[in-house]
Structure P
Amino acid sequence: MSGLPGLVADDLVRTLRIPEAPRLTVHEVLAPTMLRSVTGDRRHTYEYAVDPMVRDGDDVRVMLNAAAVLRREVRRRSWHRSTVAIGASGSDPYGSFEDRYRLMPGVISTLAESQTPFALHTGSDLVVRDLSLLRVVRHAVPVTVVVAVPCLDVDLCRRADPQGSSPTARIETVRRLAEAGLAPHVQIAPLLPLLTDSTSQLDELLGWLADAGADRVSVSVLQLSDDGYLEWIADEHPALLRRYRSLYGRGSFVPADYAVRLRERMGPLVQAHGLTRQLDDRPAVAVARPPEPSDDSALTLF
């Protein structure tokens, strides 16, 4: 039995390996709930989140009954139609095996039928598969589509977001969404300090995004986790290792002054590319917590 969180609570249908992704273990489950409160997570601007698939390392939990359970939950009289975030917790709803299981059309339709607004976060061009559906439901409920574009470098993009599409495919996705009238919000995420955060790199990326029709832009700097990133830095960019350790200290977030300097550099670039009115005034950059306040007062800047 896998140690993937949630398997005990969920009803496991079967565990399998899929040939096109032999390193991953897929757990097909029947989930008891889909709506999850995220009000205690300062990274979220919404009250609730839905994740039809959850990936944790080499394990993927697939909620086969996602749409049915969600439909039951949003039909309750107590449901007040708060905006629901899809994929904002690090598990791309169009990543891994969505092309195989096709859970998202049911989730999107269920939310629209219940007049529940939603914000869809993805780094995959597979979202274009559901473009016709998204174009229809946006007339019934507010729909926000957030496309993550870490950078223009293919190799660094793959390292930053291995579940997502190539930079070219992501930018084309932004273009297709814009042409469909969906006003895509682009999140430069995760931004890799010292690797993809130079002024020239950001300038070029913003130019491509503006040309593609991005409606809003925000930035989210890399949050260190236990995925071996520092080991990769030591192997591939050893000259940066000491600077990374100094930048992050013993924590997972960049310090607040890094975010302030980043905003100071981004402001003129956004203006130069005609995105001044479109710069998201609540972008998400996770920064280090101040030394004095308690743990629940994390700063969010830029």
Structure Q
Amino acid sequence: MTLPSLKQLRYLVHLHEHRNFSRAAAACNVTQAALSSGIQELESLLRLHLVERTRRMVAFTAVGEQVVEKAREMLRVAQDLGNIGHGEGPLAGMLRLGIIPTVGPYLLPRLLPRFASGYPLLELHVREEFSANLCAALSHGELDCAILALPYPCTALDYDFLFDDPLMLAFHMEDPVGGHATLQEADWTERLLLLPDGHCLRDHALALCGRADLQRQAMSAATLQTLVHLVDNRLGVTLLPEMAVQAGLLHGLHVTTRTLPDPEAKRRIVLAWRNGAALSTTYQRLAQAIREARH
């Protein structure tokens, strides 16, 4: 019995991701003719019609979608097998690391220089994305590991704890909330400015408030930098990660912060990877290196 090759499966997965033969071929570093021929050979081998080809679009049949998922699984297993021999020794080789936008700008400037000097054989490829995209990329084998903020509903992942990141209330220096002896949620939730959907920090803020209706009421900004400028112009208050404040996010602004009284007002920053990954020991060593680099 002739079995599909990993090359054929890789062609199929890239075509599914790009929905275009030319772009998929470029991603595989082959000619368009070679990619098309490889997928036709796969269809012939499986005796299945996987792809609908027209001049304007590429569409996958129902059975084609099923085969793509199986192909992804097989490619992940093959990748893990290839990594088994590299699980020991110093941190070295290429490692694809994902990171969320509300952590990347405040952790990477400290992390990357120390890794460059301390682990010269490690080749980090960094990808900044929302949590949902990073979880999907881990599941599909497009990333090796990712720095995420919990709680977040990623499944089939293992984690190593990095650090706690408290959330702080940020407000204009002349805002009355700064003069309150005791900080009450009612003092600030109605004026809370949020990041848009997709940012896990938005979800953390809403969960902390217990106010689902704020999803409809609050203004939003695409970045923490924009949020603090809105606060600087007295348009509301916001919640900021302590790591962003310590990194100088508020420098030059008339914005200050207060610690929230709730001890659970924090997010847990972790390094995550797929369950059962062959390089889990390497990822644990990477997590330890990240913890050390922060001090």
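What follows draws every value from the coordinates through simple rules; no lab data is involved. Quick caveat, the model's predicted, so the values are computed rather than measured. Cβ atoms are built from the backbone, for glycine too; each structure is taken alone.
Structure data summary
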| item | result |
| --- | --- |
| Winner on mean count of other Cβ atoms within 10 Å over residues 96-103 once structures P, Q are ranked, highest first | Q |
| Given 77, 47, 29 for Cα extents along the principal axes in Å, calculated: source structure among P, Q | Q |
| Origin of the derived value -13000 (helix-only ellipticity at 222 nm (-39500 (n - 2.57) for each DSSP H run of 4 or more, over all residues; to 500); candidates P, Q) | Q |
| Ranking P, Q by relative contact order in percent (Cα under 8 Å, 6 or more apart), the structure that comes out highest | Q |
| For FRET efficiency 1/(1 + (r/R0)^6) of positions 176 and 256 (r between Cβ atoms, R0 = 30 Å, to 0.05) computed as 0.25, the structure of P, Q it came from | P |
| Answer label among P, Q for the case where distance in nm of label points 7 Å out along Cα→Cβ at positions 136 and 208, calculated from the coordinates, equals 3.3 | P |
